[in-house]
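A.B. asks: Some structures are shown below for you to check.
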Structure 1
Amino acid sequence: MNYIIGAFKPACNISVTFSDGKSRKQVALKKENGQTVMVPLFQSQETISGKISVEPVSGKKVEHNGIKVELLGQIEMYFDRGNFYDFTSLVRELDVPGENMKEKHFHLNSLPLRCHMRHTMGYVLKVTISRGYAGSIVQYQDFMVRNYSPPPSINNSIKMEVGIEDCLHIEFEYNKSKYHLKDVIIGKIYFLLVRIKIKNMDLEIRRRESTGSGSNTHVETETLAKFELMDGAPVRGESIPIRLFLSPYELTPTYRNINNKFSVKYYLNLVLVDEEDRRYFKQQEITMYRLGETSEATL
């Protein structure tokens with residue numbers, strides 16, 4: 001029985017070690033099976049260095065058609081689960097076709113990272129030992145890459161007047177149009193005219209992700225937060241303050257048309273409900289960005 005089990009084991013063990021793996025920050029990554037693992041965190045524009053070890057099992061001779069490593073960034077399409085689109089790919093040949101009878105080490109030197117998003121897709125190092133009829137041996141090493149942005153030089157406030165003629169007229173204001181992921185949304189709602197009975201008013205944060213292109217474009221909208229601004233009927237001249245902390249919510253930066261395949265947009269959705277449960281809303285796009293950790297600590 002042990003012989004039968006051993007026959008299905010890989011002929012080689014492959015391991016990937018990052019040069020600064022012990023000191024580099026680790027973050028949680030949720031896998032497809034729902035499990036959470038800790039993986040190294042890199043920043044965009046960094047380089048990856050390390051070592052790949054290939055060790056034949058029990059001193060076996062392993063014939064192969066070459067060994068290569070691929071640096072892959074992937075997007076999983078909502079409408080095509082299980083299939084991934086590679087938005088970045090870098091291939092390096094590690095070894096020419098031949099035989100391995102003992103452990104070999106290959107050094108990774110300065111593989112460049114080009115990050116567009118966070119963990120909406122996977123980042124992996126894929127090591128492949130090509131073996132033809134015997135079946136290739138593949139090992140994956142997950143990691144995460146994040147983009148950091150400086151505070152924008154121009155960040156205008158958002159101010160608009162909306163309403164229904166002769167029934168409802170309000171003015172709303174948000175202090176910024178661009179927010180970092182741990183920011184606070186500050187603003188106010190001012191009622192200029194109220195001739196309908198408003199029951200309550202909420203502010204929602206919505207994320208809209210679009211994947212694919214052309215006729216294969218798929219859009220998903222998710223309400224991430226719902227914040228009650230008012231419970232009860234307002235009167236003319238009343239002002240309702242807004243103070244919404246973003247840190248409790250799982251937000252990502254805004255991304256626009258990455259590789260013509262992927263976009264992430266955020267909206268503030270102001271919702272008013274009257275006593276007959278009719279809903280009135282006004283949606284306003286905002287830009288999200290990830291502030292560097294040192295910059296964030298000084299705010």
Structure 2
Amino acid sequence: MKSVFIAGCGDIGERIAGLCCEKKVPVAGLVRSVESIKRLQQADIEPVQVDLATGGLSALPTTTATIFYLVPPPGEGENDPLIRRFLSAISTDALPEKLVLLSTTAVYGDCQGQWINETRPVNPQTARGRRRLDAEQAAQEWSASTGVPIIILRVGGIYGPGRLPIERIKKGLPILHEADSPYTNRIHQDDLAQVCIAAAERGKPGEVYNVSDGQPGTMSRYFKDIAQAYNLPMPPEISLEEAQQVMSAGMLSYLKESRRLGNRKMLAELGVVLQYVSLEIGLVKR
């Protein structure tokens with residue numbers, strides 16, 4: 001990598017930037033707020049302040065760079081206009097070397113708890129999943145028209161310090177009976193950062209990679225394991241019928257999808273050695 005441009009340079013972006021700095025690769029990051037500019041400057045990242053929701057994109061430092069696109073789609077609708085606005089702002093004389101797009105496993109929809117890999121047809125059943133698929137398709141179309149290689153990472157749930165549902169557990173909010181709970185997939189935030197670097201360096205153009213630790217578990221077991229690791233009271237368990245009365249629409253949308261993600265392709269082709277091969281190991285780091 002000659003240089004790196006991180007669109008949406010938040011927590012994961014800073015972790016990617018840190019790995020790039022170790023390799024002496026210069027990094028620029030796109031953020032929305034003045035506060036974020038200061039944060040990036042303190043991390044030796046060149047800040048670019050733009051709100052993709054309102055436009056105003058000028059010349060971006062993308063020439064021969066590796067772009068990591070981490071900007072989530074808007075919270076509503078079926079499409080992602082943000083990635084289209086970003087990609088359309090890249091002029092033909094400033095094309096990057098490669099684009100690595102972070103997507104999610106929501107594009108697969110509900111798989112009824114089955115083990116799946118990258119050959120599984122996409123079938124998003126929520127607006128959240130359809131927005132992510134739209135972003136993937138926008139990036140693929142842009143890649144086809146510009147010739148810039150693209151790699152898509154479909155990421156499971158990201159966890160680690162600062163991302164755990166500690167406050168939810170402390171409040172005593174309920175979880176599903178484990179027998180009713182869907183399977184979920186996870187990746188530690190530090191491992192995700194190194195997977196992003198590996199995708200840029202060794203990923204095959206046009207390929208999709210599932211990103212997880214390969215150790216799925218039920219969502220309820222996830223909450224219980226965190227409660228145990230942090231010496232918190234076990235969350236009360238309720239039925240799915242009861243959950244529909246008391247849980248938020250956002251939480252219920254996650255409960256409607258169950259899948260177990262295989263990560264063999266990620267490990268084999270990207271050559272990644274995970275630091276946190278299970279939730280148990282990942283929760284040790286505070």
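Values quoted throughout were computed directly from the atomic coordinates according to the rules given, and no laboratory measurement underlies them. Just so we're clear, the structure is a prediction, and the values are computed from it rather than from any experiment. Cβ atoms are built from the backbone, for glycine too; each structure is taken alone.
A.B. asks: For structures 1, 2, calculate relative contact order in percent (Cα under 8 Å, 6 or more apart) and state which one comes out highest. Mind showing how you got there, number by number?
C.D. replies: Working: 1: 15; 2: 18.
Structure 2 gives the largest value of relative contact order in percent (Cα under 8 Å, 6 or more apart) among 1, 2.
A.B. asks: Further, regarding this structure: Which one of 1, 2 has Rg and Dmax of the Cα atoms in Å, as calculated from the coordinates, equal to 19.1, 58? All intermediate terms of the calculation are to be shown ahead of the outcome.
C.D. replies: Details: 1: 26.2, 86; 2: 19.1, 58.
Computed on structure 2.
A.B. asks: Sticking with this structure for a sec: Among 1, 2, considering only mean count of other Cβ atoms within 10 Å over residues 19-26, which has the greatest calculated value? Each step should come with its number before you reach the end.
C.D. replies: Values: 1: 11.0; 2: 14.2.
Evaluating mean count of other Cβ atoms within 10 Å over residues 19-26 on every structure, the highest lands on 2.
A.B. asks: Another question, if that's okay. Using the calculated result -10500 for helix-only ellipticity at 222 nm (-39500 (n - 2.57) for each DSSP H run of 4 or more, over all residues; to 500), pick out the matching structure from 1, 2. Let's see the in-between values first.
C.D. replies: On the way: 1: -1000; 2: -10500.
That value comes from structure 2.
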